[in-house]
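There are structures below to look over.
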Structure P
Amino acid sequence: MQLLCYKLIPNPPQLVPSSPTRGWMDASPDRFAYRCLPLNIANGYGWEVLCPQSFEIAWNGRPEKEAIQIRSTDGSPHIEHLVLSHFSMGVVTFHVGYMFRTPPGWDLLATAPMNRPKHGIYALSGIIETDWLPFPFTMNWKMTAPGFVRFEKGEPFCTIIPIHHDMLESFRPEMRVMDAEPELKKEYEAWLKSRTDFLANLANHDPATIKQAWQKYYFQGQRLTSDEKVETHKSKLRLATPEDPDPSK
């Protein structure tokens with residue numbers, strides 16, 4: 001399947017596979033945050049659009065567009081070609097520099113870089129029908145309080161993720177009791193006992209448990225009731241790097 005990325009300017013912001021690392025996770029004791037596989041997978045989900053220059057956003061808290069001031073902090077010119085105040089109400093608009101085209105039936109989710117909180121500003125997510133739309137979308141962030149926010153060169157300001165147009169509407173949530181699925185209940189009870197025992201041993205400073213440090217069943221895709229490994233399990237994403245047959249254009 002192809003994600004076509006039509007360049008709208010000679011040197012658009014760099015588009016790269018999402019990075020699996022995060023500064024706050026690196027700084028966690030013994031990098032324990034990386035033990036959470038759902039976080040790791042989400043970190044690397046989609047492709048990131050990177051800031052081509054560094055800049056600072058200032059907002060005085062008022063609703064009008066002029067209440068936001070943006071200035072380059074690295075001397076790069078034409079910051080207004082990348083980011084500007086367009087919608088008022090503390091909203092900052094980024095130009096992604098591309099018009100994307102997805103296969104029929106596929107949209108793009110444009111959202112914040114996953115698990116990368118940024119103080120003072122919040123990304124506004126959008127879902128765009130890029131299988132037919134003949135013009136580009138923008139990425140918008142909203143200031144959450146008066147003050148200053150900085151974006152650095154190379155920092156992602158948008159993540160794009162293809163999603164199927166009819167995916168959510170095809171699902172039908174259904175409530176059930178666990179007793180209706182004996183095998184699932186057995187696996188759940190095995191996990192619950194294992195987790196309870198592990199935490200109790202950890203609290204009691206059991207040497208073997210302390211050496212183990214953390215349980216790896218989910219990370220390894222292993223069922224607790226057998227040695228079976230889940231064939232569809234992923235512990236890492238390997239997204240394709242965008243190809244540019246003619247980088248000079």
Structure Q
Amino acid sequence: MSFRGNLLTVSDVRKAYGGVQAVNGASFSVREGTITGLIGPNGAGKSTMVNLISGAERAQSGSIHFANQDITRLPTHRIAHLGLVRTFQISRELQRLTVLENLLLAPQHQFGEKSWAALFARRRIQEEEQRHLRKALEMLDRFSLLPLKDEYAGNLSGGQKKLLDLARALMAEPKMLLLDEPMAGVNPTLTRSLQEHIAALNKEGMTFLLIEHNLSVVESICDHVVVMAEGRVLAEGKMDTLRDNEAVVSAYLGG
């Protein structure tokens with residue numbers, strides 16, 4: 001795969017809560033077309049970092065650039081519009097909507113959201129809705145959720161909700177996905193399925209930043225791994241190399 005440079009660049013980012021420095025001068029980058037793993041012990045600052053990147057929280061200093069644009073101060077919805085979309089460790093499906101309805105709400109910039117469009121552009125709205133429906137059904141088929149399209153999303157298993165999260169994120173047509181512990185609480189069969197889907201999407205050109213505690217998954221699918229500890233980037237590289245790094249072993253792998 002040919003890489004075209006860094007899609008995401010985090011530079012000297014800091015975030016404190018009271019006297020606790022959750023992220024303390026962290027810097028790293030994610031190359032376009034790669035799967036980059038973000039690992040570290042509990043309290044390392046990984047989830048805070050993802051919140052800062054996605055706009056859920058604001059960095060107190062430093063900068064974050066995505067696709068050559070400064071997103072450090074942008075709100076979540078504007079960052080998502082640029083093509084940087086995240087999932088959460090705990091699934092956030094709309095429980096009382098069906099699986100299909102969850103996907104149909106995900107596309108951004110829907111023309112029907114404009115107040116005047118219902119009066120003057122009904123045909124365009126209908127064409128867009130049909131296009132979104134076709135794509136949603138394709139996504140459900142891809143993730144083996146098509147038989148469940150009319151099921152309430154709240155009735156899905158934990159692993160199925162993770163698949164739904166991934167499918168819903170893809171409906172937004174992202175350039176990059178931030179996945180916060182996608183394998184957490186998932187049985188081994190669905191873990192393998194999620195892993196295969198991520199690898200396949202990456203082969204199609206999707207870029208990933210992946211927080212994950214399952215190191216066998218990280219070693220299997222990540223091109224590059226960033227290790228955080230105490231709010232800082234401790235080391236970077238291939239997982240097999242990091243296993244021989246004494247600082248990494250002491251802070252994380254040896255625990």
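Here, each number is a calculation from the coordinates, and none is a lab measurement. What you see is a predicted model, and the numbers here were worked out from it, not measured in a lab. Cβ atoms are built from the backbone, for glycine too; each structure is taken alone.
Observations on the structure shown:
- Looking across P, Q, the calculation of helix-only ellipticity at 222 nm (-39500 (n - 2.57) for each DSSP H run of 4 or more, over all residues; to 500) that yields -10000 traces back to Q.
- Parent structure of the calculated result 1.00, given that FRET efficiency 1/(1 + (r/R0)^6) of positions 176 and 208 (r between Cβ atoms, R0 = 25 Å, to 0.05) is the read-out and P, Q the choices: Q
- Parent structure of the calculated result 3.8, given that distance in nm of label points 7 Å out along Cα→Cβ at positions 48 and 160 is the read-out and P, Q the choices: Q
- At a computed 1.6 (distance in nm of label points 7 Å out along Cα→Cβ at positions 80 and 128), which of P, Q: Q
- For 0.35 (FRET efficiency 1/(1 + (r/R0)^6) of positions 8 and 40 (r between Cβ atoms, R0 = 30 Å, to 0.05), calculated) the corresponding structure among P, Q: P
- When relative contact order in percent (Cα under 8 Å, 6 or more apart) is computed across structures P, Q, the figure 28 traces back to Q.
- Source structure (of P, Q) for mean projected area of the Cα convex hull in nm², for residues 56-199 alone, computed value 14.2: P
- Test item: FRET efficiency 1/(1 + (r/R0)^6) of positions 16 and 168 (r between Cβ atoms, R0 = 30 Å, to 0.05) calculated as 0.40, pick one of P, Q: Q
- Of the structures P, Q, the one that -0.68, -1.22 was derived from, the read-out being log10 I(q)/I(0) by the Debye sum over Cα atoms at q = 0.10, 0.16 Å⁻¹: P
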